[in-house]
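In the part that follows, the structures are each spelled out as structure tokens.
Here, each number is a calculation from the coordinates, and none is a lab measurement. Nothing here was measured: the structure is a model prediction, and the numbers come from that model. Cβ atoms are built from the backbone, for glycine too; each structure is taken alone.
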Structure P
Amino acid sequence: MTNLTNKVALITGGAGAIGKETAKLMLEAGAKVFITDLKSDDLEATAKELNHKNLAFTAADVSQEEDVKQYVNMAVETFGKIDIYFDNAGIEGVVKPIEDYPLDVFDKIVAVNIRGVWMGAKYVMPHMNDGGSVIITSSVAGLTGSPNASAYITSKHANVGIMRALAAEMAPRKIRVNSVHPSPVDNRMMRSLEEGFAPGAAAEVKKNLENAIPLKRYATNTDIAKAVIFLASDESRFITGVTLPVDGGMTVV
């Protein structure tokens, strides 16, 4: 089992499916974990479910500068340092062709998925220990293209740019920066997208997407969390600037 003893991890989107599972596995590996998400109720439910003395949280909007400063400062005040930053918060938007895509939804995706990821890194880096690890959640949509999801795809490609720039910038401090690129994951976000792609026929969309994955299934939250923990750990100490698909082979066909 990966050992994260004496490590402090900060996770955005920590009450979401992937964030919560990653927090759970990090706690089991010995880390102290600070999570943030938009809604206090969701965070309180997550904390109750995980029920661990080394878990703390605060609500924050990752697209708002003062909120970002607050969650970073609270993480440092609570646990004294940051060794791991899982820059994970993101939203999916809606499924529409570009000519019909609502500008306000596009702007919200940019605010959360791009501004939020970039700004989190901006305010975490001064507090991160040399030799730390940053993991950014992108998507297979950050490596490929598909119709009717232009805003989400744009944001996930931008995550790769942030990752590569930050990996080069942080290398002198031995801080590693990588991105993970999940295929469809069997959680709430995919239920929303499946319905968006074919209202009333979401089950058929799921079946077709599974058939497009060589391993013939969606990822689980645990599949993604285990990849994140590998990149967070000293086991990946010579890996930086990498786009890691966790996709059952989806991007190779």
Structure Q
Amino acid sequence: MLTAPRHITLIAAHRGGAGLRPENSRAAFTCAIALGVDQIETDVRLTRDGEPVLIHDGTLERTTSGGGAVAHRSWAELRRIRLRGANGETIPHLDELLSVLRMTSMGLRLELKADQLQDGYSSLCARVIRSLRDHQILDRTTVSSFNWRSLIIFRALARPQGLIGLVKRDQYRQLGLNGILALARDHELHEISLHPSQFSDGAIDLAAAQDTRLGLYKVQSPDEIECALRARVSAFTTDHPDLAVEIRSGLP
């Protein structure tokens, strides 16, 4: 008699593994690949001339030597701006990471970042899909966003491996888990991701009863990581993928 395979919680290196190397840097991506995580997680947004670059913030000040809005700079300008603490590295283009991942079997988890206007997300989705298809990696890419409309736009244009609706903490406080699950059903999303502070016993079973997988984002401490793994959430992102891989390997 065949038995169902044991679910393995996927570990995604948040911004490449921001606790180990500068976030969204080539060094972070290389380190995460060497660790053998399941997914590289990173943020993607468009330059002024429509090129997809890997940076979390909409502005440059926090993580780079530059200033101003990413969307107001061309790729030619951004490719010269250095990342803080990254030994001279500059802001990476999406295609650079895809070229590396294409040589591996590792998954990609992309968080869509754009203006709240729908046309901003439409342009972003179309450009990202073009790159994913060019590098033949669409079928192992999971797409996430706090703006669930962007996931609907993406799904209308292509079918990635998965779509994840990220849940803001204030949104969860307002709606509760049942309300969030109802919203996911309305958007035809089958996976959501909560902050660990919103996770509770019974949440996974409640979500599963509504045909929804439940994961977590920014799982940071050893206790949080072990809890997520023991609970068998669908996946989680962490700044400390080395710790997550080690803890998972030690669990029965």
If mean count of other Cβ atoms within 10 Å over residues 41-48 is calculated for P, Q, the one returning 15.2 is structure P
Give the label, chosen from P, Q, of the structure having the highest value of percent of Cα pairs over 20 Å apart, for residues 57-176 alone. Q
One of P, Q was used to calculate Rg and Dmax of the Cα atoms in Å, yielding 17.7, 62; that structure is Q
Distance in nm of label points 7 Å out along Cα→Cβ at positions 105 and 225 gets 3.0 when computed on, of labels P, Q, structure P
Suppose you compute distance in nm of label points 7 Å out along Cα→Cβ at positions 17 and 209 for every structure in P, Q: which one lands on 4.0? Q
helix-only ellipticity at 222 nm (-39500 (n - 2.57) for each DSSP H run of 4 or more, over all residues; to 500) computed as -11000: which structure among P, Q? Q
Once mean count of other Cβ atoms within 10 Å over residues 49-56 is calculated for all of P, Q, which comes out largest? Q
